[in-house]
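The following blocks contain the structures, represented as structure tokens.
We did not get these values from a lab; they are worked out from the coordinates using the rules stated. These figures come from a predicted structure and were not determined experimentally. Cβ atoms are built from the backbone, for glycine too; each structure is taken alone.
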Structure I
Amino acid sequence: MQPLSKRQFIQSIATAAGTYALLPFAELERVFSQVAHRAPQELARDDEFWDSVRRRYTVTPDFIQLENGYFSLASSEVLEQYIAHIRQINAVSSFYMRTKQVSDKLASRKEVARLLGASADDVIITRNTTEAIDTVINGFDWHAGDEAIMAVHDYGSLIDMFKLQARRHGVVNTLVTVPLHPVSDDEIVQVYERAITPKTRVIMMCHMINITGHILPVRKVVEMAHRHDVQVMVDGAHAFAQLDFKIDDLGGVDYYASSLHKWLGTPLGAGLLYVRKDRIAGLWQMFGDTSFADSDISKLNHTGTHPVATDLAIQDAVRFHESIGIARKSARLRYLQRYWTEQVRTNTNIVVNTPAQTERSCAIANVGVNGMKPGDLAKTLLDKYRIFTVAINNNGVAGVRVTPHVFTTTLELDIFVKALREIAA
């Protein structure tokens, strides 16, 4: 037998992986093709159908998982593909790294960019949202006295990065408070606008506040900020693959970041960073990789040797996500949140820290019980009722964050509602 050439060997790996991929995903796509005629909002209420989706996840029987916002389960299809990628790469080790790694990661990058509605020339794959936004914050050419605006409810690690710039460069950080229950988008826009001064260079804001699930009017803030010649970076950790949007819907946002292991369902350790094309050249790279032009976003993506199977699994997660469809997925997630919050909002001993308006939230909500510390509430839910949530207690938000996913059932939420009512009583 003649030995395989390098090209034949690589093709044999790709062919084997491709054959493996077609089997599980084809069945999923068949299931969703059968409901293509049904409106997303109507399908969202069909528990029997979503039970069939749940069976495509290995959900623990040990507790009710209502903390999917940190890191969500990958579907069984994606998990099996991920394991296959690990085996295939391990079999050829450095041969793969030197011959296929770059082109495969570019293919995953293109898929993520397509989902976002962006060019792959403006998107890189990172490990998470924090790394992506820190890359931008660290990349600014800061001068003493420059000002940055952020909200007290923004992610703590990102605020810490701005604190570091204050120590290192003399940046002045202005923290604003976004109302938990705004009467209008303008109320939110004005919170940011009132903080702008002639020295303001950037606003950092959430697309969806991670502790409350509050969806902010990004486009309106971006348009306002640009009138003042202020750039906007958006923490989209929980919005990408949960909300139905494209980057162009955000009014020319300058920077956008997200984590793919939250709502897209990749294995742990994948994120994205979008930089508007005309902003790339103005950023310094975090690591000293000078092999790319200043205008090439790849200069910001020096990752060294890392677990590349995660990069490959992004393509599998995208395929699973698109089999469901973002409109159907978003509708189901919003339905699940409202299913339980609407049952407890009128209870005088229960406080929901998430806006009631449909358009201002999706899967995530935050709930507290009067007179009970969030940590005690989370512990009681887990110890007594086997329900896992996460306690939040800062800047006026006191409660537990509740994040169902597409595999969450209304029966599980019924148990949660019953538990809340018993605790509140």
Structure II
Amino acid sequence: MPVTVLVGSQWGDEGKGKMIDYLSPKMDLIVRFQGGDNAGHTVINDKGVFKLHLVPSGIFEENCTSLIGTGTAVNPDVLLEELKQLNEHGVDTDRLFISGRAQILMPYHRELDALMEEHSGIGTTKRGIGLCYAHKMLRKNLRFADLNDSEEDLRAKIRRALEYVNLELTAYGAKPYTEDEMYELLSGWKKALGDRIVEPVNFLHNYIKEEKNILFEGQLAAMKDIDLGIYPYVTSSNPVAAYAAVSGGFPAKEIDRVLGVAKAFSSAVGGGAFPTESEDEEIQILRGDGDKPDDEFGARTGRSRRLGWFDAPIVKYTNMINGYDSLALCKIDKLDDLDEIKICTGYLLDGEPIDYMPGNNALERVEPVYEVLPGWKSSTRDVRYIEDLPENAQNYIKRIEELTGTTIDYVGVGPGRDEIAIRKTKE
């Protein structure tokens, strides 16, 4: 079946928005399947530069439907602001829908997140995502389908949520919320978004039965996965390919293709292990000053990203988790001016080589083993086929393929939608 899942292969910020935008003309449905507005996908096209946090990056294709899926945590105010910005730029958003099973992120989730971050120091974006997912597991949340309940039923659900939430808030010395103010807020969201709410399982299965082209869009990446990443410096959901089926309510065997997206070097935001982080001038110069949309600053936070050389063990590990059919390697153009380029080929843990991915504490201690390749010292921006890239750039790509155990079918050579080199056999 024509179901593709696109996921990040490192720590996030790999260029997923660019690849989704590139693939979307061939898609009938694009589904955002996890996460919230704590990270963003940058899309650059003829309508402008967009940093999307909730709306699927395929929204720009007028013949493509977009669904904010069941596994997401959605702040309706953020969603409405994104829709407003898109509409102001002439983007038709009528084909955007929301799973009735998606979690509603409430103001108290954000407030509690900020209060907890003062004590934990995990490095969250304070957007309330973790608290929303925590309350989901405690069965204390409201979901989008609840917006279309009767007033009596909706108020009852608000009361049940506030009984618990207000205990948390008062424990921190914060002001509790009232039923009336929450009902007024939810009523406004119902008026603005109620017509977009759908029963997601049947909605999705209709596309699968008709063999429509479906793309599932993941947020962040496997190294930020709540179970498989650098815990506790992780997100609060599962940004891995298998979770598309879990949250979508369809058999995993229906997934036809898994596309990983990696950056030609490494970057991360927030705390946690980052083995190849480097202060080398060659790496730090890749950051830019923030004036360009593809400079190395977080799409959500604006925080300067931590930078390092390409870490092959990380992508090999995330390939084990996701099972990439192929990889998209973005931002290779950023390396065009380097004389030499390092690739991390393995780790030493306490002086001994290891052939597995350790947990965060041990990963903090590893010593990366590097291989140095010659640069290509020429622009790749106008190249549209991988076979036409400079020889040393092709050698760099081949070495990454060898080390990670997957095939690179797309290479990003610039921030724009069309600045991609593909294999001639993939036309």
**OP:** Name the one structure among I, II that helix-only ellipticity at 222 nm (-39500 (n - 2.57) for each DSSP H run of 4 or more, over all residues; to 500) of -14000 was derived from.
**Re:** I
Original post:
From I, II, which structure was semi-axes √(5λ) of the Cα gyration tensor in Å, for residues 142-229 alone = 32, 23, 10 calculated on?
Top reply: II
Original post:
Out of I, II, which one gives 23.2 for mean count of other Cβ atoms within 10 Å over residues 102-109 as computed from the coordinates?
Top reply: II
Subject >> Structure from which 22.4, 78 was derived, Rg and Dmax of the Cα atoms in Å, options I, II >> reply: I
Subject >> distance in nm of label points 7 Å out along Cα→Cβ at positions 222 and 270 from the coordinates reads 1.8; which among I, II >> reply: II
